[in-house]
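**Q** The following blocks contain the structures, represented as structure tokens.
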Structure P
């Protein structure tokens, strides 16, 4: 299990109710290997994430991913690009036996209800653009996330929107 943070000095993770939480329970949050790329961003960065799933149609994958291909796409707004390039992000390794899967119908995170101690010091994640490149994840920088987001959620692609409340207002069509 991993937890990503811009703070490299955390020595204990205590359960808390996140400001953006949709549930009242206090948790320590972590992700597994497959969901790590969701957090290769500054903490407050609004982002639209989408990937090919078992029920994704070829037409939807082509429409959303475009000629760049691949199986996964992350998008941010231009205003976040300088921060994406300069943020110092750290990964904490946490003991897997303290966590249970969280999310329905498919878990998207793991949670613990008791304090958790990291297995060691925080490790720098490195260049976030390079991580996306090495993982074969398209990274798009857009003036506004909402047109892409609307197309993604209307498609058969799998998706996750993180911190979207902080994105620019949706574009108005006439």
Structure Q
């Protein structure tokens, strides 16, 4: 698939985008899944085809379909949403390569702790006015101070999946 993405400013279509996570707990017997319901972002595609931008998640918007667990995840043991209300990913570079693969590198900030993060996304749809990216990558929650682990129940990496639809901003 050969795709040319239009230059200019692009705005995240939050209604058509999803950012979710899953993590195995209880000694890998249970998988907790959740979706962030507050997602915003945007970016710019330059004349050379490279892209930069940012994505912001409301830390308190994580919904795992369990109110007690969600309250705990928002609290100081995990996201500490009162003191760190946003999770951000700032895209430093995104380059479209062969077979619609997009090499993304940037900086992920969780709980006020920033770490470099790179992954490969896939451009699944693109036309003059809209584009959609799908990505899946893992995050080591310990790198961001999310290291509560009673009795060794929570191990391994958290998997983040995202489907992000952007629409071109008319200036």
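**Q** State the single structure among P, Q that was used to calculate relative contact order in percent (Cα under 8 Å, 6 or more apart), giving 35.
**A** Considering all the candidates, the number was obtained from P.
**Q** Quick check for you: by FRET efficiency 1/(1 + (r/R0)^6) of positions 43 and 107 (r between Cβ atoms, R0 = 25 Å, to 0.05), which of P, Q is greatest?
**A** When FRET efficiency 1/(1 + (r/R0)^6) of positions 43 and 107 (r between Cβ atoms, R0 = 25 Å, to 0.05) is calculated for P, Q, structure Q comes out on top.
**Q** Further question: Can you tell which of P, Q yields 0.7 when distance in nm of label points 7 Å out along Cα→Cβ at positions 19 and 139 is derived from it?
**A** Q
**Q** Assuming -1500 is helix-only ellipticity at 222 nm (-39500 (n - 2.57) for each DSSP H run of 4 or more, over all residues; to 500) as calculated from a single structure, say which of P, Q it is.
**A** It must be structure Q, since only it matches.
**Q** Of the structures labelled P, Q, one was used to calculate distance in nm of label points 7 Å out along Cα→Cβ at positions 59 and 83, giving 3.8. Name it.
**A** P
Computed from the coordinates by the stated procedures, all read-outs in this text should not be read as laboratory data. Quantities reported herein were computed from a predicted structural model and do not represent experimental measurements. Cβ atoms are built from the backbone, for glycine too; each structure is taken alone.
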